[in-house]
Each structure stands twice: as structure tokens, then as C-alpha cells.
Structure I
Amino acid sequence: MSDKVLITGPSLAPAAVKLLEDAGLTPVYVPPYSSGDGLLDAVREADPVGIISRMGRIDAAVLDAAPSLRVISKHGVGVDNIDTAEAARRGIPVLVATGANAVSVAEHAIALMLAVAKRLLPLDRGLREGRWEKPGFKGRELAGSTLGLVAFGAIARQTARFARAFGMDVVAYDPFCADEAFAEEEVTRIDDLDRLLAMSDVISLHSPLTPETRDLIDARRLALMKADAIIVNTARGGLIDEAALAAALAEGRIGGAGLDTFAQEPPPADHPFWAEPRLVMTPHIGGVTVAANARVGTEAAQGIIDLLAGRQVPAPRIINRAALAAAVA
């Protein structure tokens, strides 16, 4: 049996590497966002028993090139870059590192809210260009405003805790979450997404990207938001209709946006986002901190080790468990 674990990215936390090596496994790296023949050649050469998915797509062609593959472990929680259904058809579980980067991403969501609300980037740029823009400047506070969370998983719950410390009122929409979770976090449940968008001063997206949630925030829903609303996305770029958001910003129909993720990464050079001054953008690094990388990397590695050793992996971490069960049946 192969002893290779392919990491679709340039690095893995040292603690995670040590876990793999101590278990007799050999990490092999491919360049970030590898695709096409380059990725397939790397997969064929390694013939890995496991893949830690960081960047780039794991689809049927990749699975065809990896006959020894027994498990895919996501370096994080978003699996829209993995064909989980195809993996299930082949009996390959897909694991996620649930909650391991929640603090890091939640901090980043709050940072984007603050950067947009306080206009930090335009003010910094103006000062460096010799403008002292204090006369006439009017900022805004987050305290006392309403934060609307779209989905209420681990990252959203941590964002709620941080926001409440700022004095924000927090509401959330998640049709799949139990009432107890809302009560435990002292967050008001809103059962209608349109209502949440209309009542919130700041909206933060935390949904997974699925066929049902793609373009969840479209032109119609952007029109429901307050004229000074801020929208933040640290989840998946495909949740927002980017053309509609660009138009809403350009026309002054919402107050601003903070984005850490995009439909295409990186966005193309002609994307209208580049020219929008009320938009703060970062390159999908909300979960990329030293501490989060260590937690996510070790959890991703340990999942592979446990599965290969025949040890039980917690059911919520097997993201395609229902499809696997159906395939076996």
C-alpha cells in the first residue's frame, strides 16, 4: 500500500507533518491551485493513500489518477472544491476539520466589518497621499447596531460572541440549526432570510456553497438591505452574485462590503471590484493564522491517520457520510 499523503498546497503545519511521519506516512506537496495535467501528473506519481485538500479542485479525473486513495481530508470546512458525491460513489470518505479555524475566521469577519465601517483603507491611503481628512469626516459605530448572520455554524457562533462583546445585537438565519444553539449563544433566531437582510445593519455570510446557496445574495436580496448596510463574506464567494454586488456598491445602494472570498480566486484583472472604494478585499486568508493552521492541519492529518488505522472518526466530520451509506446500500 502507498504511504503517500498528497497535500494540494505548498505547506502543512509542522505539527501536522510530524503526525503523518510518526504514523509512517510521507507528505508530498503540489503547487497551490494546481490543475489540469500538472495536478494529474503529481497525483499519478504519488498514488496517494490520502489527500489533504487545501487549494485546487479534487474531481473525478483526480480520483481516477489515484487508485490507492482511501480518504480525502479537507484543510478546513468548505468542500465545494471536492466532488464529494463522486468520492462517495468510490467509497472514499471526505473529512472536514470542523471548528478548528472558527476563531481565526470570526476575527477576520469582525476585522472586515470594522475596516468598512471605519473606512480604514481610504483614510490610510489619503493620509499617505498627503490628505488630512479629519474635517468633515463622520464615522460609524458597530455598538448598538444589528448583526445578521446567514447560517449559524461554528464560525458564525464565534462571530456572534465577538460581536456581542462590541455591543451589537445579533440575529441569525439557519433553517438547519436547532433552537438550542440560538438560545445557548443568546442570539435571536430569524426564520426568514429576506426579513433578516432587511433588519440588519451588518450582514455576515457563513453558509456552505451548494447548488441551493449559489448566488444566495442576488440583486433582489441586495435591494432589501438598508442603504447603509455592510455585507461581509468570509465563507464562499459563490454565495454572492458579484455583478449585482458591484452594481449596488457603485450606485450607492448599500454602505459597503468586506470580502475574503470570491467566485473566481484570484478575481480576474477586469473585475469591477478593483475600482470600488467602499469594498475591502483580502485573498481568502481569514482562516490562515499560525494557530489556526496548526489546529486545522493536525485535525486534517489525524483524520487520515485514524481512518487508515481503522479507528472511528466522529460522524459530523465525514461530510459525505449519507452518500457513502447510500453507495454501500
Structure II
Amino acid sequence: MRPGPKNSITDVEGLRVGNAEDHRLKSGVSVVLCDQPAVAAVQVLGGAPGTRETDLLDPHNTVQTVDAVVLSGGSAYGLDAASGVQAGLREMGRGFAVGPLRIPIVPAAILFDLINGGDKDWGRYPHYRELGYQAVQAASEDFMTGTAGAGTGALTATFKGGLGTASTVMDNGITIGALVAVNALGSATIGDTRHFWAAPFEEGVEFGGLGMPQPFPQDARELRIKFRTGQRETQNTTIAVIATDAVLTKAEAKRLAISAHDGFSRALWPSHTPLDGDLVFALATGTNGKTVSVQDFIDLGAAAASTMARAIARGIHDATAAENDLLPAWSTRDSAT
């Protein structure tokens, strides 16, 4: 297995990503746009999710494919972003056919970034619908990571969070990619160091190449919890998309989303808490044309987990400092630690 050419979710043929952000607000939106409707599923394991159109992704429900998936900041306000994405897709003539009409199918998930140093005095209506529309217009195979899109205002317990991506090309030619907005209650780094929990899965120096700390900190297992003694304990949630070019059923896509959650557990300590809304959408474009046997799916699930872990670390690694930040960016911390 190896990373794809871009080490990005857009190495999965048939997908583009668009970002839009408001840096004064310290928030933003990311959209994964499917060139053709893609089979989709979702798995929610956090205790505080915020979602739209996720029930229809259950394997027993009617709609099999989606046109796009939205990741947004803004907590519940950010769910408006999906309406902006729908508007952009409607202009393109995209959507589920109902008689002469087409209804774009756009599931969405949000993270809580309302208390992060940004100016949230937006007036009567929040900006997320327009940001969603802008994200569709910006959709491309190339996009910014770190302090961008849904990761613009993200925080972890120890560093700024961010938007991360990674990809893996399997030995059988199937590609898998991840996109994640990291805003975890816990930490992606070990103890008080800059070393990532995801280090065993790093490809090259994609998130700094520091490896595991030597010696391993004695207090590494002590939980670093965001604002544990403050009043902001609900400012959390890591939301993600795992995608493949394999041909999957809706039930298989659900299993892929479940496997990708292992990447959360590998890269974040702790993860899936009652105060996180941790969620993974799965997309299968089918552009590779290959179906997956049960045996092959074991490899696919393992690749989903490691790719997700790498994407989480890259999101924090790529974040940049900005005015009124509450936490430092990973890149600004003393490189000796």
C-alpha cells in the first residue's frame, strides 16, 4: 500500500472538495462533491452529534446515493450550509429525480466552534448557507488543508485543530481517501509533546516525521481534555468522510465507515466521548469498477482506519496561526518537544 498521487481524498476518482471560510468568524464549510451520485452511509459514535439527512443513509432506506456531503463549523447553525450546497447543485441540474423535479441529496454534519476567539455577532442569520454555496463553487481536486473550510476554527485539547486529508492505494489498485475536520475534546499529540499518536501509520514526513517520543512520556496516558476546568467543555466533535473508488453496496459502505472510526481511536486520546459528536460518512464512487470480497474488505477496512488516522494528524500539522487564537498551531510550538 502507498499514498495516492495527491495524498488526498480527491485521489478517489469522481470526488472534488470545496472549502469556504470566514476568518473573522473563525469558522467555515467543506463539501465533498460527487461528480456522479455515490453510494453513501454513515456511522455516528460520538455522544453529541449534529446532523442532517443521516437517517436516509441507513442501508434499509430507499435512497442509495448522494450528490455531496457537507462538513461544517457553527454547531447547529452550521446545518444551514447544506441548503447552500443544495442551491449550488440545483443550479447544476443535480439531484434525486422525483417526476420532473430533482432534489439534491446532501447529508451534513457539524462541529462546535462557537467559542474559539471568532466574532459570532453575525446579525439575524448566520453565514453558513452562503458559505455552503461558495464551497460548491470552489470544488476542485486541489484544496487547502489545516486552517481551512470546516477546520478553520477547530481546536483540540493541546493545539489548533484543522482540516486534514490522506489517501492510500491498495495493492489491488483500489484507492481509499479520507477528509476530516479535527475538533476533538481530546488530543492528537502524546502528552505535552508534538509527537502524534498516529505516528506508527505516517507515510514519509506527511505530518512532521517525528515518530514516537523517546523516551515515551510517563504521563502520556493521562487525559488531556479540552478546557477541563473551564466552562467550554462542549466545544468538540471530529467529523469525517472516508471514500473509495471500489464498488460497494450501502451495507458495505456502512461497514467501511465503522472501520474508519478505528482511525479516530488511533489518532485521538480520548475519542468518541459523550461530549464529541464523532461521525464518519462513507462514499463509494465505484469508478474503479472492482467489487470487494469479504477477504478483500478486511484489507479495505484496515486501510480506512490507517488513512483516517493519518488525515487527523495532517489536519493539526497543517493548521496555521491566526489572530485571536485560543491555542497555538502545531507548527509554532518549540520543535524540540
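Readers should treat all values here as calculations from the given coordinates under stated rules, not as data from a laboratory. Small disclaimer: the values here were computed from a predicted structure and weren't measured. Cβ atoms are built from the backbone, for glycine too; each structure is taken alone.
The figures follow:
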quantity	calculated
Source structure (of I, II) for distance in nm of label points 7 Å out along Cα→Cβ at positions 195 and 291, computed value 4.6	II
Per distance in nm of label points 7 Å out along Cα→Cβ at positions 147 and 243, the highest-valued of structures I, II	I
Answer label among I, II for the case where volume of the Cα convex hull per residue in Å³, for residues 123-202 alone, calculated from the coordinates, equals 119	I
For 24.5 (mean count of other Cβ atoms within 10 Å over residues 131-138, calculated) the corresponding structure among I, II	II
Of the structures I, II, the one that -11000 was derived from, the read-out being helix-only ellipticity at 222 nm (-39500 (n - 2.57) for each DSSP H run of 4 or more, over all residues; to 500)	I
Which of I, II leads on mean count of other Cβ atoms within 10 Å over residues 11-18, largest value	II
Of the structures I, II, the one that 7, 30, 37, 21, 6, 1, 0 was derived from, the read-out being P(r) over Cα pairs in 10 Å bins from 0, in percent	II
Structure from which 25 was derived, relative contact order in percent (Cα under 8 Å, 6 or more apart), options I, II	II
Distance in nm of label points 7 Å out along Cα→Cβ at positions 59 and 299 - structure with the largest value, from I, II	I
Given 2.0 for distance in nm of label points 7 Å out along Cα→Cβ at positions 163 and 259, calculated: source structure among I, II	I
